[in-house]
Structure P
Amino acid sequence: MDTPRSDFIPALEHFWNAFASARKDVTLLRCSSSPSWVIDHAMHNVGGLYNHLTLSIHLEPFQLSETEEYVRSLGVSLYRRQILKGYMALRGIPYYWSRLKKGMSIDQYLDFLFFRRGALLKDECSGLFGSLFRQPEIFKKIVATLSQKKIMTRNEILKAAGLTSAGGASKMLRDLENCDFIRECASYWERKERFYRFVDPFILFHYHFLEPRPGDTEFRMERANTTKTSRWQDLAFEMVSLLHTQKIKNALGIGAVLTEEFSFKVPENLDEGIYGSQIDLVLKRADRITNLIEMKYSEDEYLITKASDEAMRCKRSDYQRASGSKNAVHLMLIAPCGVMQNSYAGNLASVVTGEDLFL
């Protein structure tokens with residue numbers, strides 16, 4: 001209803017101030033598939049609806065535990081590994097899970113949703129951006145750019161997407177964040193710079209398997225491309241882990257401990273003994289312990305090799321040298337099935353499994 005020349009907002013303001021606000025039996029609920037509309041015209045309204053807000057609810061997608069509960073309510077029995085795999089493609093959007101039927105595996109369900117002729121969600125991504133934003137192609141370009149890398153600065157995003165710093169770029173990024181597509185994240189190495197991380201597994205799945213548009217294949221055939229699939233699994237599992245930070249803290253027994261969460265990156269500087277590292281999640285704890293966290297996807301127990309052990313120890317060394325931290329620095333790994341016990345596994349202070357992300 002709020003089209004450019006509809007005068008919908010002024011009419012609503014007049015109705016509320018001239019009639020409804022004086023009554024006790026009228027409650028106005030403003031809901032929208034576009035959080036940016038609610039924020040602009042309700043929460044941050046500077047006109048006739050200014051300071052009339054009683055309560056705001058940011059309805060977020062289900063977490064893994066809530067998704068499991070919803071799947072059970074459908075009468076479907078899936079073990080947690082299957083739900084985790086489905087979450088890596090569908091996130092916790094109830095509508096995307098609602099067509100799941102008894103006897104379906106997750107791979108079959110993804111075939112049904114995306115890869116069959118006339119599949120329900122094959123064109124969902126385009127429709128989603130069109131319903132949320134008035135300039136969907138610009139927003140899609142920003143998201144496509146950010147989905148290719150883990151973390152980017154505002155200027156890096158704009159340059160890669162071919163946009164200028166003017167033209168409401170900051171508002172576009174804020175709208176994407178309000179829609180839970182991206183997340184602004186603190187960074188240890190550039191406190192004054194704003195960094196953004198792509199955090200929507202559903203859109204990531206779309207860009208990896210549905211764009212360019214595939215033929216009417218099956219998901220298991222798409223997964224036969226092991227390089228593409230491996231890249232998707234690593235990124236998607238990392239996103240799922242980052243969306244469950246509190247669950248990670250609970251698994252470590254520090255759920256109530258105050259923590260500072262940020263990403264860390266330092267360029268190579270061999271003169272100072274720094275090899276150059278990026279750490280996707282750092283938990284700097286009030287109890288003077290810092291956890292450096294790696295996320296690794298594996299269908300079975302993750303095998304820590306000599307090379308991966310050296311890489312993690314180099315990251316710890318880089319962090320200690322670059323940050324000058326006096327905290328005890330612990331290496332930690334998140335893997336769906338845990339890690340295979342060998343001599344290198346002992347160098348980890350703790351391991352969080354996919355099971356822990358449900359608890």
Structure Q
Amino acid sequence: MPIRLPSNRPADRFYRGGARLCAFRGEAPPAGREPEDWIASTTTVSGAALTGLTALPDGGGGRGILLRDAVAADPVHWLGGAHAQRWGADTRLLVKLLDAGQRLPVHAHPDDAFAAAHLGRAHGKAEAWYILSGGTVHLGLREDVDLDRLAQMVARQRTEELLALLHRVEVHPGDVVWVPPGELHAIGEGVLLLELQQPEDLSILLEWRGFALDGAADGHVGIGFDRALTAVTRRARGAAEIDELVHPAPVGHEGSVFPAAADAYFRLERRVVEGTAVISAGFAVVVVTDGDVVISGAPARAGTTWLVAAAEGDVVVSGRGELLVARPPAP
């Protein structure tokens with residue numbers, strides 16, 4: 001059976017949020033800064049031993065084995081034979097619900113090559129978002145910026161100048177946003193989204209004033225800003241390019257709703273259920289965004305999240321509602 005996953009909200013994150021996330025989940029408001037729900041996570045928060053990892057329910061209301069350990073023990077069951085043959089027990093995916101209770105700082109993430117060469121990591125961090133509650137996002141430079149100017153803005157924390165360099169884009173429920181590695185971005189206050197990303201917690205922070213973090217010490221992923229900022233894309237994007245990165249999700253589309261460039265990293269299917277639908281076989285994280293449906297005989301209301309192992313085969317969904325189905329790249 002697909003597994004219903006409880007919330008997995010790391011505490012004391014560096015930005016505010018969590019109320020909209022909990023309302024979506026149908027849970028009590030958070031006690032502190034819990035703006036993220038790490039769903040089916042085999043990834044830890046940067047610098048932590050266990051925080052961020054998903055524990056599977058034990059069937060009695062308690063916490064069972066870590067998903068990371070379960071996948072390592074039987075990658076073919078969880079991920080499928082082709083995936084396991086190519087990537088072993090690496091799920092290639094981290095899914096989050098994210099509630100921006102304040103605007104996030106301007107930041108970027110390294111690509112695979114930079115992460116391997118400078119950080120010793122298996123992945124960089126591409127990401128993409130499906131917007132659940134709208135607002136403003138900041139994405140991509142409006143003009144070219146050389147490395148010296150960028151470094152000066154960071155060192156002197158000229159955050160207003162930095163933010164003004166980015167495209168300001170209004171997003172609405174049902175929009176998708178593709179954030180390639182290296183691209184500067186910041187999620188605006190009030191936005192609730194589902195995020196798919198590579199399974200790393202790597203951020204190059206260009207601002208930190210007003211946030212609960214020491215950006216001067218931690219913003220450069222441990223390699224100094226001189227090197228870290230070389231991972232940032234400093235080329236301007238025109239309006240047409242921004243439209244390719246941010247747009248409404250296609251309706252009635254059978255494949256991923258993200259741009260094709262994201263397929264190498266992850267995929268997201270949007271499924272409207274009116275009667276019966278089938279989630280095709282494969283490792284998947286399912287988020288019910290609307291309605292009340294039944295997944296393989298189990299009631300699944302809006303706000304619930306589900307984990308599907310590849311060994312389950314096709315999964316039948318019935319009722320009326322909407323699902324988002326997150327998957328790793330096709331092997």
Structure R
Amino acid sequence: MRDPGISVVICVYTEDRWEDILAAVSSVRTQSYPALETLLVVDHNPALLGRLAREFKDGSAGATGPVRVLANAGPRGLSSGRNTGIAASHGEVIAFLDDDAVAERHWLRHFAEGYADPRVLAVGGRTVPVWASGRRPDWFPEEFDWVVGCSYRGLAPGRVRVRNVLGGNASFRRTAFEAAGGFATGIGRDGDRRPLGCEETELCIRLTRARPDAVLLVDDRAVIHHRVPKARERFAYFRTRTYAEGLSKALVARSVGAAKGLESERRYTTRVLPAGVVRGLRDALLGKAGGAGRAGAIVAGVLTAAGGYAIGSARARRGAPAFSVAPIGAGITAAPEAKGAGA
């Protein structure tokens with residue numbers, strides 16, 4: 001099978017991440033497997049849109065294809081931004097990279113290898129945290145690295161079949177969106193508002209329902225390095241994010257059913273997290289820094305996520321889920337590209 005052309009979509013929303021955005025684009029430009037194109041989708045920020053349009057006014061990216069700057073064509077939020085990128089892209093495969101992450105040189109090559117099997121409709125990778133303080137906080141358990149958008153302890157190593165990929169380091173065949181539609185709006189990130197998530201989980205479950213023969217993979221050789229700002233190293237953010245995850249999981253379970261929506265979470269909460277508590281307590285007894293804090297953080301994370309899930313479920317029972325899915329190419333259209341300094 002021929003190698004697929006891969007479009008890379010990077011959704012951006014704030015000028016505060018200007019240097020991060022440039023670093024993300026640079027990491028795509030230096031891939032050993034060249035990207036067909038890089039699309040920067042700006043989420044309702046005209047100043048950032050114009051600045052990026054000027055930065056990449058010639059669209060040139062050397063051997064890696066053009067850099068294109070677009071406005072989010074839908075409502076504010078990460079899901080709509082991704083859908084705009086999908087609709088505007090030309091690749092057989094669409095890869096997504098966070099705006100505050102950099103990809104290792106062979107990132108796209110490992111994605112492309114996964115698509116040698118025509119049954120594979122999605123390939124994700126491993127996301128490694130880069131702590132702003134220079135090191136992991138002693139109290140922060142690896143089992144909860146998903147709180148900061150990274151791969152976490154408990155995921156199987158190697159190239160493995162999964163229920164869902166993680167959205168900040170993921171790729172999909174275009175046919176996946178043709179079969180299942182795009183990312184659901186009304187769920188997932190919306191700038192600096194409450195840090196909801198699970199939009200990729202909901203999409204992947206919807207995809208395997210539409211295509212029961214679909215194979216979804218994670219290849220831990222496809223690595224990106226994700227910056228974690230100091231504000232997200234604090235317990236206050238940890239508590240907020242775990243609560244928001246519970247709210248999100250309730251929306252997903254309401255949409256696709258608890259059996260599928262919580263399938264992976266059951267193993268995680270009954271095996272991975274108890275082992276983490278035991279490990280933390282053992283470290284505390286051995287006098288290792290942060291052991292008791294890690295055990296306590298795991299318990300607190302479970303309780304706040306459970307609280308969010310209970311509240312989200314109660315809200316969902318009072319009405320339909322507060323998100324919708326538009327078909328790519330029908331309800332979702334590409335925004336016009338920003339043009340140079342006149343954007």
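Throughout, read-outs are computed from the coordinates displayed, never taken from laboratory work. In this text the structure is predicted, and so the values were computed from the model without any measurement. Cβ atoms are built from the backbone, for glycine too; each structure is taken alone.
For distance in nm of label points 7 Å out along Cα→Cβ at positions 172 and 292, which of P, Q, R scores largest? Evaluating distance in nm of label points 7 Å out along Cα→Cβ at positions 172 and 292 on every structure, the highest lands on R.
Here mean count of other Cβ atoms within 10 Å over residues 236-243 is compared for structures P, Q, R. The highest value is that of P.
Computing FRET efficiency 1/(1 + (r/R0)^6) of positions 116 and 244 (r between Cβ atoms, R0 = 30 Å, to 0.05) across structures P, Q, R gives 0.20 for structure R. Rg and Dmax of the Cα atoms in Å, for residues 204-315 alone computed as 20.1, 56: which structure among P, Q, R? The read-out was computed on structure Q.
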